[in-house]
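FYI, it's all coordinate maths here, none of it is from the lab. This structure is a prediction, so every number in the text was calculated from the model and none was measured. Cβ atoms are built from the backbone, for glycine too; each structure is taken alone.
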Structure P
Amino acid sequence: MTEIATEIVIEDTEGLGFDYHIVLSRRRSMTLTVDEGGVKVSAPLRTSRKSIREWVNHKQSWIRKKRAQQALRLAEVPVRAYVEGELWPYLGRELCLRLADGPRADYYGDEQSITLILSRRSRKPRQVQAAELMSAWYRRQAQGYLERLSAEFAERLGVSIKGVKLRLTKSKWGHCTPEGVLQYNWLIMQAPLEVVNYLVAHEVCHRVHLNHSPAYWKTVNRLYPGFEQPQNWLKQNGHTLLF
């Protein structure tokens, strides 16, 4: 009989300053996670509440530090309003959002701006229309640019790729399947150009090494020298790239 993981919410009754979730499952040890979802304790199924409580109390200084860091990261996240004149990042520069009305929804961009044409016939709220069009614009730019650069980097390495797909994911910027399909989070187009190029190099190099071994990183450095700086930028600022 398979045991199903259970989740319990523990409210703060001891003056810790935070609630926490307990997830009991078939695992061997306890772990703590602090993110935008709150504080989570993952523990083996038969762990007593007393043991968990004592462990959380022991870790409370670390938890408070992590929660403070998370609050700072959340404060850095921009709020998108989809209004005239709003600035949107694109490959290291900012494009000004322009809104117009027309008989049907459409979009286009140039070096300075992104223009979204909202359909007069649509029953959707203007902000919803704008969000859908903005998504379509970024995806279109991403598909063309990432396909071209992936093919260029693959040719330099002497490897083949089977295609480029776009995904909107929370935890991954890219992925290379064993078959050679490269998958990218299209929000990467909001990053500086060198960061986008690093991500492509990162994934293409997985066509040589499907791991992150020292040999893999040597290949990345050969294909895209100085990759450490854009890699660090993505680690530090990736949470600010959103739709």
Structure Q
Amino acid sequence: MTESHPFLNGVFALREYKTLMKEGYFLLEEKRSRFIARAKPVGSEAEALKFIQDIKTACWDATHNCYAYSVGNDSLYQRYSDDGEPQGTAGLPMLDVIRKKGLHNVVVVVTRYFGGILLGAGGLVRAYSKACAGGLEDGGEVWVKSCLELKLTTEYHLSGKIQNMLKNEGFIIADTTYADTVTFTVYSPVERKECLEEQVREITGGSLLLEEAGIKDICVDKNGNVLEDRIMEKKG
């Protein structure tokens, strides 16, 4: 499952997915029961399972440690557990929250400490869903894209036109270096490289100084800003 980045107006037609920016935490108290949600972005099912086990170990005295996760391309691995709660009242509602938010490569564990008052099936579904949503919201959202990193060098008198073209065409400018010439660090979908080259040649009158620096996974926040600490070399 993929989606278009809403802040790029459909120009950046690249396969991507939405995940969490960081670990999230949320505490819900319902009829003296405490529901503690912990959410985390993960890169593999093994990482999700380790996070779940770590919570279970740390919260060994909890009444329940319910979880849900969605990992892999097209949400290949989706699992959940009610951990002793009535069937369908915890893990599945949590997974439904993840799905409705369109999140991928995330895991959520909701730890419950029973307060002595039964909530009923409907009450449990609402409590686990609300706790899960709170943990995800606290984690924030980012969009992950696989992009070509390109170094584009130009003369000073053309740099303004180049910069405007890059912004108007939806390419991401990650950095700009000023020396004897101006060098833009640009992130581009692989399939749009030729388009970028054509646009640059048109502005420069045929000159093109464009260097590939590899394919990377980049994270973009809700305002379209590249998060430099979340850029990863593309593996495989």
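Among the shown structures P, Q, from which was the value 3.4 of distance in nm of label points 7 Å out along Cα→Cβ at positions 107 and 219 calculated?
Values: P: 3.4; Q: 1.7.
The correct label is P.
Identify the structure, out of P, Q, from whose coordinates helix-only ellipticity at 222 nm (-39500 (n - 2.57) for each DSSP H run of 4 or more, over all residues; to 500) was calculated to give -9500. Of the options listed, only Q reproduces it. Quick check: 22 is what I get for relative contact order in percent (Cα under 8 Å, 6 or more apart), calculated from one of P, Q. Which structure matches? Label of the originating structure: Q.
Out of P, Q, which has the highest value for Rg/Rh (Cα atoms, Kirkwood Rh)? By Rg/Rh (Cα atoms, Kirkwood Rh), the leading structure of P, Q is Q.
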